[in-house]
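Colleague: Structures incoming, each one as structure tokens.
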Structure I
Amino acid sequence: MRLLFFFCALIATLIYSRCGDKSTSHPYTATPYEIDIPFGFPTNLNIPEDNPLTVEGIELGRYLFYDGRLSGRTHPDSLISCATCHRQERSFEAGIDHPDFPNGFPHGINGLKTHHVMLPMINLIWNSSGYGWSGFLYPENPIENMRNLEDMVRLAVLAKDEIDGDTTQIKKLFQSINGYPYLFEKAFGSSNITFKNIEKSIAQFIRTLISANSKFDKYMRGEEQLSQSELAGFVLFTTEEGADCFHCHGGYGNPLFTTHLFYNNGKDTVFLDPMDRFSITNDPMDRGAYKAPTLRNIEVQGPFMHDGRFTTLEEVINFYSHDLSMSPFIDPLMHHVIAGGIQLTPAEKVDLLNFIKTLRDDEFMTKDEFSKPDKFPDEL
């Protein structure tokens, strides 16, 4: 009898130690996702330690990116998602032809225009200098919740001129939608939905939006040839005596086609925008300075510049050729500002434009892994 009692007590102890004491259970582990770094691309990736990429997190982030209920609302007239503005067919930018945005200038759910036009979501996993035209979100920001893509998601959801949502309402809504709690458990080990995990999953998905298969990429890999005009445009792009584009937008040896840095490029002589680079650094030389956007897929984007003043690439090329404005804050890399621009000839403008069009990556803009899911979790 005593032996039986001892045996039962031992079994009870083992059951309690495995089930009752949560602290000794093994932590949940999602499936790591490895970025396949394209040929010639940098190896330094911006992935926060507290949000590693996982297969499950990316899958969840894709659903949330496209789900119109991200606003916390369910009425058809109130549905808005990240993809409402960031369209895959426009390199995850609005595009000049957006059906709801006159001239391609975005506005939020309440009709309020955004302060600047948007930047495309492309190859952002290599950006460590700050997000937004002014770089107001950057990893070293002393404000803890203003540092990375995760914070950009939250700010977009809360902004009156964007999604204008309520995080508490959004959490409750997705908690009630069949299938989502299970996906959160797979991704983060808990079916209890937090907005922090909403941020993390969408940021994970955005970090996978990599474009590296344009005609120019194929040329650099020896798979395709550029035309005579495209090659001439490439030379113009990468030389100071030519179009002098490479200082700000990279080129040969910089496949991102942006330095991710900030420049006053001679658009204006008066600077009244309260959200330029100066608003972040307080450095007078940053007045009128903005991020140099990537030129990848620029052909399908627009409007151009931080304020959307140009609607075509031809207008942009003409501006850099003839219409630069001198000011005390002009970036020293604008070598030809004294002459008003580089003064490209009509033939050179055509060559430069033809080269820029080789940066178009149709695979990126049609890839199934980046597209809207056929069904959402509650429809499966």
Structure II
Amino acid sequence: MQFLNDNRNILYSFGIIIFLIALAACTRNDEPELTPVHQATPYTFEIPPGFPTMLNIPEDNPLTLEGIELGRYLFYDTRLAGRADEGKFMTCASCHIQENGFVIGMPRPHPYGLDGDSTHHAMLPLINLVWNPGTYGWNGSVPSIEEDVRAVITDPTEFNSSPEAVVEAIQNISGYPELFEKAFGSREVTLDRIARAIAQFVRTLISSNSKFDRYLRGEIQLTQSELKGFVLFTTEEGADCFHCHGGAGNPLFTTHKFYNNGKDTLFTDPADRYSITGDPMDRGAYKASTLRNIEFTAPYMNDGRFNTLDEVIEFYSHHLLWSPYIDPLMHHIANGGTQLTPSEKTDLKAFLLTLSDTTFINNPKFGKPEKFPDEP
């Protein structure tokens, strides 16, 4: 019995030695190390006071400092269309102009693409889109900013180009591969990465420092006319704007919903909300755009039919048109409008102008870079 126990002890000790040798072999310095996962620098998103806390940032495209920087370059680089060899240059900022609240502005209601074709609708401003729930465009047909960037490339009324041409153009500009590596972990330029970078930049375009914002923060006072206009804006007996555009409780000044607001009686537009939902009650319905920076974003309505705020206020006061598809929230349709008096129209306009944010339209972080990656 003692002999068997001794043998077991010897075998046990031998097994321990083999295990230690194997363990040492696994930890030798000449073994290959795992490649670390690329990590860009996370962007700290500061939500302005009173704004919604839920942000629409896709899990597969988190905001990073490197991604935003790359997106800003691409947003402003006119070679993005991939048609420089034809002597044709266009980029996002060709139509989305910062001083106009990132729309094309007056006098052209409809932008023209690289080959001269006009777009069908006036554009929507790129303001506070990080809170858009995923219904971009006047009829909500675009599910994400990334998808919108991809669509621009082949749209005949915009770049009228191809993904291959765009990728090749950016890939061959010195400096860009390094920026893609910093943002996404490799020097490879892809359409998906281009779209993701631009979308990151656009999601940082936050407007939250208008006169009305400062009033809500207790920093300044509004004039009597502006306060009267605010009351008109937020009451059904007044201008009745708040149902579709929100108010003090909705700092976005849009519900991101779609309404037939009484502009027409015949509906032949193939790109209204009905074209997306198939619901007959969506005929002639379009998104209620944000009223932030409304002073700078003329012309107004989905077709750009009004050039001034005075025209818009006059329309809602006296020229609403009834149809079977009118939205139920248009409470004054039976009277043709809210019937505001001249002084009330003045007060309402005064309030709307308090939504202008000059720090937004002049913020250098949102503007054109001083130089591009291939410039010394």
Structure III
Amino acid sequence: MSETGSPIQRSPLHDAHAELDAKFAEFGGWEMPIQYGGRGVVAEHTSVRESVGVFDVSHLGKLVVSGPGAAAFLNTCFTNDLNRIAPGKAQYTLCCTDDGGTVDDLIVYLVGADEVFCMPNAANTAEVYRMVSEAAPDGIDVREAHTEYGVLAVQGPRSAEVLSSLDLPTPEEYMSYVDAEWRGHTVRVCRTGYTGEHGYELVPAAEDAPQLWSALLDVVGPLGGGPCGLGARDTLRTEMGYPLHGHELSTDITPVQGVSSWAVGWDKERFWGRDVLVAERAAKPRRRVRCLRGLERGVPRPGMPVLDKDGIQIGETTSGTFSPTLKIGIALALIDTAAGVSAGDEVVVDVRGRSLRCEVIKPPFVQSGVR
């Protein structure tokens, strides 16, 4: 059973992961690989930064919203403006409560005016589905397709080489996608990812995922890559300063506080939470996510106090890890804006009673090839 009491779910690739001596953990109600035997998080992380790695992220949710005017309907729900993109493009957006809290951040694929494919986070899929279903007018169908598809992420500077070797297309424009045929099966190939490196996310039918996974591993091995677990995915995204729901975004943390305002269509007349978010943006948020880079040995973790030079608490870390690229501790933290902290300032993280000096920096922590 999962932490919520529901039956724990497994990826269509679970057996393949077990054969690779994967270490599993629950993630959003799914039993997913955290790392693989013989590699480990640092090795997996490094392969993505330097070559290529393959992730199973089939735990991500899948919703199909269809019917006359489906895209226009969703545009009144989520924060970003679907009118900014054309069919064949994807978009990062947020689902908010009426009081501005973040229910989820997700990727939507615009198939056309009458169909949108949504990919929320695993733990939030049920709530996003409920909210969209209850708001949908007659004629709009909202279908939960969580277990119908697998999702494989091919990430790293050699990712295009991997796809080309399997005769899969490599969309050049960031956040664009194509539906391709591969060995008689349909695979959606999108130029997206969560690592900061050049990469793609592949969406095959669940029953086709094991064959595609095996083919990808056959190619990435000789390139110095291999399978990567969610542990490396987390260190990679933290190095980029990317938010993770439940950490930098939550029902208690708005997009404005979570530095995700760029994913809000401020000129739209309507979306969930609009009035509160517009007011917060105008008044300036009371707190904001900042990036902290360690100036000495020590690894910050989530939930640790952040202090100013006088020892007064001004915030709390939301994510923290050892950076395999920089070989130092790094963190994301919610900092009170009244503290007047900006890039270049020094703060202290209380790491279990030990003071860790950190510099506030602008993201990302490391440069990458995401564009």
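Read-outs: derived from the displayed coordinates by stated rules, not from any lab. Because the structure is a prediction, the values reported are computed rather than measured. Cβ atoms are built from the backbone, for glycine too; each structure is taken alone.
Colleague: To test your reading of the models, identify which of I, II, III gives 65, 52, 42 for Cα extents along the principal axes in Å when calculated.
Modeller: III
Colleague: Follow-up question, since we're still on this one. Which structure, out of I, II, III, was distance in nm of label points 7 Å out along Cα→Cβ at positions 107 and 307 derived from, given a value of 0.7? Write down the numbers at each step before the final one.
Modeller: Working: I: 1.9; II: 0.7; III: 4.2.
Going through each structure in turn, the value belongs to II.
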